[in-house]
1. Looking at structures P, Q, which one was distance in nm of label points 7 Å out along Cα→Cβ at positions 51 and 115 calculated from, given that it came out as 2.0?
2. Consider the structures P, Q: one of them gives 52, 23, 20 for semi-axes √(5λ) of the Cα gyration tensor in Å as calculated from the coordinates. Say which.
3. Looking at FRET efficiency 1/(1 + (r/R0)^6) of positions 75 and 339 (r between Cβ atoms, R0 = 41 Å, to 0.05), point out which structure of P, Q has the largest value.
4. One of P, Q was used to compute semi-axes √(5λ) of the Cα gyration tensor in Å, for residues 155-362 alone, and the result was 33, 24, 15. Which label is that?
5. Quick check: 13 is what I get for relative contact order in percent (Cα under 8 Å, 6 or more apart), calculated from one of P, Q. Which structure matches?
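What follows draws every value from the coordinates through simple rules; no lab data is involved. Keep in mind that what you see is a predicted model, and the values were worked out from it rather than measured. Cβ atoms are built from the backbone, for glycine too; each structure is taken alone.
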Structure P
Amino acid sequence: MAVFYQGSKDRRVALGRNDDCEVSKNGKLKILVISQYYYPEPFRVHDICEELVKRGHEVTVVTGEPNYPEGTIYKGYENHQKADEVKDGVTIHRCPIHPRKKGVVHRSLNYFSYSHLAKKYVKRLKASDGKPFDVVFVNQLSPVMMAEPAITYRKKYKTPVVLYCLDLWPESLVTGGVKRKSLVYKIFHGVSKRIYRSVDRILVTSRSFREYFRDQFGMADVSQIGYLPQYAESLFEKLPYHQPEENINLLFAGNIGAAQSVDTIIGAAREMQGQNVRFHIVGGGSELERLQKEAKELPNVIFYGRRPVEKMSEFYAKADAMLVTLVKDPVLSYTLPGKVQSYMAAQKPIIGAIDGETAEVIRAADCGFCGEAENVEELVKNINAFLECPNKEQLGLNARAFYEAHFDKKIFIDRLEEILRQTAQGRSSN
């Protein structure tokens with residue numbers, strides 16, 4: 001089990017760090033970022049890194065070759081092209097990786113190829129001054145094994161690790177059909193427990209994640225698990241009210257996988273044929289092809305595939321309300337999908353078929369309507385409630401106000417910067 005920093009001199013000395021470290025002199029950090037996914041893949045981590053660079057910190061990212069979500073290496077990155085580059089001040093190294101493709105075998109090879117090769121690479125990695133980095137930041141999505149290189153670096157250089165948990169493991173396996181009582185789940189439960197207990201600080205996107213770490217991994221000191229909800233990229237600025245036209249346009253944007261339960265949206269669209277509602281689905285993922293076939297005969301459903309993030313504001317601008325769905329699962333309901341922050345930042349009403357944390361946020365913000373996960377009838381009911389709502393514009397205004405109070409980008413970066421600095425100096429902050 002990792003012993004979290006308590007600010008004691010003995011603990012700092014044990015890690016080979018002291019009060020006279022360079023961080024305390026100039027406040028600038030040398031940050032090593034471990035993330036299997038990075039630009040041009042559609043994840044916020046690249047924006048986070050660029051913001052840290054703007055604040056004067058040195059940021060180096062060790063990632064894999066981009067292939068998410070379609071599962072093929074992006075054009076221009078094949079054959080280890082652009083293995084090393086600097087983008088917007090961020091130094092990037094891309095390890096060779098087995099592309100995701102389709103099927104369990106390829107997915108497993110994808111997961112382990114990054115972890116294996118990145119662990120080898122970081123053993124010889126230093127900051128620009130030839131010294132170890134001050135702190136390691138893990139942007140932990142799936143798989144949790146992507147954090148292994150950070151733990152390797154910690155062991156070799158005594159550099160503390162901050163892990164930002166966006167996907168709970170092994171729970172993320174459940175959405176792929178793995179049973180909680182299966183041997184595979186039990187194996188990865190052990191792997192996850194070892195990883196989560198081997199880092200120095202954990203940050204979570206949902207308050208409910210703290211309960212999971214306590215119940216599953218015995219991490220009872222929840223004060224050492226910080227709450228840091230995601231923010232929306234700056235391109236998702238508040239948009240002017242979209243006056244409904246002949247049709248009401250509802251937009252789902254993001255990954256289309258098993259966990260997202262886009263089937264619930266298709267079911268609602270089937271029930272609402274003949275009404276003046278159009279369902280626009282933007283994104284890619286493992287379930288896209290199947291859902292396109294399922295909705296082939298539905299004229300009120302339009303698929304656009306994956307689009308660059310910089311183009312998404314154009315889709316948002318034409319939407320009257322946004323859709324968020326997730327499968328019905330007691331643990332996955334802890335999740336607050338990052339799209340919720342983007343929806344709110346854009347000043348859009350939200351209609352959800354989702355339980356747990358997200359439902360609580362929608363209700364607390366008074367920015368839309370939300371019903372039970374995977375419940376088609378309730379989703380239809382809530383869409384009709386939106387159609388009849390006389391204050392559609394106010395719902396969007398409420399969403400933006402809640403975003404500014406709780407999820408603003410500056411709040412996020414300020415908090416992350418503080419945690420990274422204090423962790424590098426051998427202290428923790430709640």
Structure Q
Amino acid sequence: MSHYYVSSALCSVRKYVIGCLVLLVLFTVRVHAASPTDQSLAEGEYLTRVGNCLGCHTAKGGIPFAGGRQLTTAFGTFVTPNITPDKETGIGRWTEEDFWLAMHEGKSRDGRMLYPAFPYTEFTKITRADAKLIFEYLQSIPAVSQVNPAHAIPFPYNSKPLLFGWRKLFFKQGIYETDPTQSEEWNRGAYLVQGLGHCDACHTARNEVGAKKDAALGGGQMMSSNWYAPSLYSRKEAGVMDWNLEDIIELLSSGVSKHANASGPMATVVQQSLQYWSPQDVRAMAVYLKSLPDKAVEANIRYPEMSENAKRYLAQGKKVYEKHCQDCHGEIGQGVPGIYPPLANNRSVTLPVPLNLIRVILNGGYPPTTYLNPQPYGMPPFQQLLRDEEIAQVISYIRNAWGNRGGLVTIVDVDQGRGSGH
């Protein structure tokens with residue numbers, strides 16, 4: 001009997017040990033399979049670049065991804081959070097599901113509704129697979145312990161019921177849906193523009209409560225920057241429907257082309273994000289943007305009547321141009337190819353909103369430094385050299401010389417152009 005019990009016990013122990021070993025092997029295999037590979041981390045890093053997460057989640061002179069950047073809007077000041085894997089001040093305790101809910105539904109880990117200063121209204125179109133890759137990459141970067149200030153949102157915009165109502169009215173949740181009538185390349189471009197690239201977060205006008213007032217990509221003043229993001233649906237603004245595809249690709253990748261130079265916030269996007277996109281993705285984006293229909297409309301512009309006062313005003317502007325601008329941009333605004341952009345027949349000059357041109361003259365114009373254009377030519381600021389009246393006069397002249405047609409600019413316009421925002 002004792003031999004029977006001993007054998008039985010040994011058999012039970014053997015089965016137990018074998019079972020534990022099997023579970024250990026299965027657990028190890030499962031953990032190994034779930035762990036991100038070098039390739040998936042590289043893909044996540046690339047997608048993070050495409051979404052330009054670094055641009056918002058890094059304060060000026062701050063640690064990458066540690067947050068703290070302040071976004072000043074008409075609704076208050078939003079402060080971007082720390083998205084490094086620090087467990088106390090970052091997203092180190094987050095799960096992939098938590099991250100997905102933030103991107104797709106605009107909800108934080110604790111269920112709080114996020115403000116749409118975080119562009120979940122566009123990121124909701126991102127696939128779960130891409131969101132997972134981004135999350136895994138962010139979890140792999142060095143953790144940074146950094147407590148950032150809270151948002152400074154005054155009443156009533158800090159009201160949870162108001163935010164709940166805003167979401168009900170203006171937030172449509174859903175992954176990008178492929179258009180079966182278009183090519184795979186076109187759909188990839190649409191996915192990038194509408195989703196991860198979140199282009200309409202800037203290139204769309206907003207109403208009094210910060211929701212999109214018009215169709216996406218139709219142009220509008222940026223919420224957190226004193227710049228005008230031109231319409232991508234209008235050849236009179238930033239539409240590229242009549243451009244050669246290679247010229248669009250060149251502008252997106254390098255920030256310069258024979259048609260236009262990127263400046264202001266767009267130059268920053270090119271420098272921080274677009275120059276790192278794969279050739280396939282840049283081309284897909286260009287294909288999509290080129291396919292957009294032209295919806296140019298005649299804006300309500302204050303075209304100057306050529307009264308004697310208007311002629312004298314423009315004549316004063318011509319004198320300023322000849323003294324300070326002509327050496328670079330030419331006697332007839334022709335510019336120098338690849339160096340100084342032409343001002344004649346330049347739609348950036350004649351935009352219905354002269355804000356960008358005012359800011360360039362005040363603060364200087366600098367295309368981005370990129371791999372394809374490592375030493376860009378720039379224009380120095382003139383706000384210390386010219387009076388506001390002279391700036392208004394020279395801009396008015398440029399907007400109405402050499403066949404250009406644009407509204408007059410006043411001292412008030414120049415003063416407003418000095419507002420905050422880079």
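1. Value 2.0 for distance in nm of label points 7 Å out along Cα→Cβ at positions 51 and 115 corresponds to Q out of P, Q.
2. Q
3. Numbers: P: 0.95; Q: 0.50.
Top value of FRET efficiency 1/(1 + (r/R0)^6) of positions 75 and 339 (r between Cβ atoms, R0 = 41 Å, to 0.05) goes to structure P.
4. Considering all the candidates, the number was obtained from Q.
5. Values: P: 16; Q: 13.
The read-out comes from structure Q.
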